[in-house]
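J.: Listed after this line are the structures, all set down as structure tokens.
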Structure P
Amino acid sequence: MTSINKDIHIVASDLDGTLLAPDHKLSLYTKNTLKTLHQSGFTFVFATGRHHVDVDGIREMAGIPAYMITSNGARIHDPENKLMFSRNVPENLIPAIIRQLSHDENIFIHLYRHDEWLISHADQRLKDFHNESGFTYRLFDVNNPPLDGVSKIFFTHKHRDHEILTGYETELNQQFAGQVTVAFSSPWCLEVMGPGISKGHALDVVARSLDKSLAQCVAFGDGMNDIEMLTMAGTGLVMETAHETVMATIPHIQRIGSNEHDSVARYLEEHLLATANCIAS
């Protein structure tokens, strides 16, 4: 088992499939652990593909000041909700990116734009997915999409067909190579951000703002959009329930349990808070 760096100051965690329980909510045990973590002097970072408005609601329920890395790193907010970093999908590419998949009637097309979540047609499953914060979508016309302030475009499949989305991933990477960042946040959610965007580089921005380094960070995740963060942090930990593609990409990263068993909170309590208490005593 990998030992955790005793000089850790920053804890960053993905949400869905990682910190949140299977019902997409913070368990009471996790909430209490996060509060203890904050009281012990650690800085917490929510690092997710979700929209910053959505995550702000979750942060409020957690009851701690925390940094927010959202839209996979396209937005960074500090604990006072001040925007620290922002990079949009290039406006001139948005219509072409949407056209690439708009012919498929099984594909839902989403935009995160400013403080909004836009979707091509209604999907009750995804509305339920964000039941913790109350953040929800409104419809938009794929033939006349807004172009400004788009942090992320993402695609979900009606039948959660990962293989079809993988094919579209290849097409997008071929057509827009070097102009955008393409990644899966889950096997059924394909995402497109601006160039050079990742949670790992966003975590570096947060660490530097605190006069710390990535070596002083521990990070948790389960998706392909977590790869950079898990490999760039001083200590990276991947959920045992992560998709096989993630496991194959980072076979050297230590695995911990599942979100069903509050494994992030339990790891923090055992390896970080216990160590901090020993040092303090």
Structure Q
Amino acid sequence: MPKITVITVNYNDKDGLKKTLESVANQSYKDFEFIVIDGGSTDGSRELIEQYKDKISYWVSEKDNGVFHAMNKGIRASSAEFVIFMNGGDCFSNNTVLEDNANSLTADYDIYYGDNYKQKGSSKRLKTYTEKLSFSFFYTSSINHQSTFIRRRLFDDYFYYNENYKIASDWEFFVYAICHQNVPYKYLKNTIAVYDFTGISSNPKFKDLYEQEKRQTFLKYFPAIVDDYKEVDVLNSKRFLQFQHIKNYKIAWKLLKAFINLLLLFLPKRVQK
């Protein structure tokens, strides 16, 4: 059984798919499974897949119900210990990523995540992560499936991607697995992928939908903390982080406290709840 399955889903993005296929095919590590799920593209993607079929373990080109349905099809077709999603337009950060990380994927952890570059046009920005993932982290951010190796059986143990969501299904899976089920995870401390930052999940027009889907997840799995949304927002705000930074400097902190105390003299007293 191979240790890793690389899953690529695509729909009518021939140029992006070519970049992904070349990246996967050029990996120095060869003992992995490669699955391509195409949604019945009409732009030549199918013909491109056929050109690479000797590099692909399994592929299909047929109508599906969206990106997360396609990703679930890829998971079900996988026979490896770990899966990683490198969708059309995404690619590995270099040709030795799988070779460099294969031996790190042990039985000790179920989710292994690394850094990634977010690329949009000519702009390329490195996104790094912390070793500790908390609920407050997932409130404002997420790890990316392009730079995360996920133990395959987690999907059978918990659930597959929510096909009713358009954007937040992978986020839902991570926050549930890590914050609800306490699945063991590990930060790989290296860059795994170059993430195509032009998709729907990165489009500001869909921010409201993304937040709606996240809220549904919170209501479903974390109902006790729903009323704490605003407090978490404050704790993650730029102003609060600046406030925390000032606390590290005694003189500046004393001056700030003195100013706050002076300001409070002119305000109504706070009502205790």
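J.: Of the structures labelled P, Q, which one yields 13.9 when mean count of other Cβ atoms within 10 Å over residues 159-166 is computed from its coordinates?
T.: Derived from the structure labelled P.
J.: Additional query: Please state which of the structures P, Q yields 19 when relative contact order in percent (Cα under 8 Å, 6 or more apart) is computed from it.
T.: Q
J.: Going by distance in nm of label points 7 Å out along Cα→Cβ at positions 191 and 263, which of structures P, Q comes out largest?
T.: Answer by largest value of distance in nm of label points 7 Å out along Cα→Cβ at positions 191 and 263: Q.
J.: Given that Rg and Dmax of the Cα atoms in Å, for residues 31-102 alone, derived from a single structure, equals 12.7, 36, which label among P, Q identifies that structure?
T.: On the way: P: 15.4, 49; Q: 12.7, 36.
Only structure Q yields this read-out.
J.: Which one of P, Q has Rg and Dmax of the Cα atoms in Å, as calculated from the coordinates, equal to 21.8, 76?
T.: Q
J.: Given structures P, Q, which gives the highest value for mean count of other Cβ atoms within 10 Å over residues 63-70? The partial results should precede the final answer.
T.: Working: P: 21.8; Q: 18.6.
Checked P, Q; max of mean count of other Cβ atoms within 10 Å over residues 63-70 sits with P.
J.: Suppose distance in nm of label points 7 Å out along Cα→Cβ at positions 15 and 151 works out to 1.0; of P, Q, which structure was it derived from?
T.: Matching structure: P.
Computed from the coordinates by the stated procedures, all read-outs in this text should not be read as laboratory data. All values derive from a computational prediction rather than experimental measurement. Cβ atoms are built from the backbone, for glycine too; each structure is taken alone.
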